[in-house]
Structure 1
Amino acid sequence: MDWTKKEEAELIKKYPSYVSVVQLSIDMNRSVRSIKQKAARLGLSRGRAPSNKPKDKAHRKIAEKIYREKNRKRIYYIKQKRVRDIKTELVALLGGKCSNCDYNKCESALDFHHNMGEKEDNLAHIIKNKSRQKALKEVGKCILLCANCHREVHSKGV
């Protein structure tokens, strides 16, 4: 089906505007593809929607800083919960009780003790600041001790 001069004039008028191509196809009783092809043959281009993106590249850093300041407490509690969940998982992986005295009343009183010669990084630091996978990898080099047994082991120099 050929295009009439009236249809071409209407396309030239409406195509660069913010009217969607689908709406144009409905108004002009043409397919979306035929409208796009005719517009390309006529050398028409679509108007771009105004961008809300700022010109400077540092805007993202500023926006993240503002977000962190506004949601400081929420971020802190989310991190605390994440650390608790990972520690619970690691404690369960190592049996859930002290390997010396079988203490299991309070999970907070259980510590991870590196076997001698295998200490690379503090496991508590890994749990807080690194990934769960790194913590799982490092826990294989540890044994689970209660706080008292852990202090005794370190005071003996063993």
Structure 2
Amino acid sequence: MDTSRLTTGDIIAGVGGIVLLISLFLPWYGASVDVGGFSASESGTGWEALSFIDILLFLIALAAIAIVAARATGRLPDEVPAAVVLLGLGALAVLLVLYRIIDIPGGDVPDEVDLSRKIGVFVALIASAAVAYGGWRRNAETPAARAEPARPPAV
């Protein structure tokens, strides 16, 4: 693996993918109950609290990591628009995490139950944004690296 082939955008997207993967194992939501002097609290990871979005986020994280690893090893074909793919996947992940920040899973809960957001959902949001930003940055870096300097017209 030759990391000198990676641009700053690649590195940002790859690290974002790794952190997104790790964030699925962190607590995303918490629930606490306080009834008649009895109190209890519990938290759920991204894997436990999400139904289908966790699988999508897992696949997005794996794809981001795989694209960057393939680029580092030189096995990514030039025809693959890696920057656009990373940007699109990161943007999709940001939208999915934002949806889960706004709409806490749990349905109808009694008034005694207090639902809260935990650190994992915010780490996932930052990691998703890093994947998207890495793709955008790689796209901005790529044309300058491939473009040949313009030659003045012959006189």
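Structural remarks
- Which of 1, 2 leads on distance in nm of label points 7 Å out along Cα→Cβ at positions 41 and 73, largest value: 1
- Structures 1, 2 were compared on distance in nm of label points 7 Å out along Cα→Cβ at positions 97 and 137, and the highest value belongs to 1.
- Ranking 1, 2 by distance in nm of label points 7 Å out along Cα→Cβ at positions 17 and 113, the structure that comes out highest: 1
- At a computed -19500 (helix-only ellipticity at 222 nm (-39500 (n - 2.57) for each DSSP H run of 4 or more, over all residues; to 500)), which of 1, 2: 2
- Ranking 1, 2 by relative contact order in percent (Cα under 8 Å, 6 or more apart), the structure that comes out highest: 2
- Among 1, 2, which structure scores highest (criterion: Rg/Rh (Cα atoms, Kirkwood Rh)): 1
Since every read-out is calculated from the coordinates, none of them should be taken as a lab result. Note that the structure is predicted; figures quoted are calculated from it, not measured. Cβ atoms are built from the backbone, for glycine too; each structure is taken alone.
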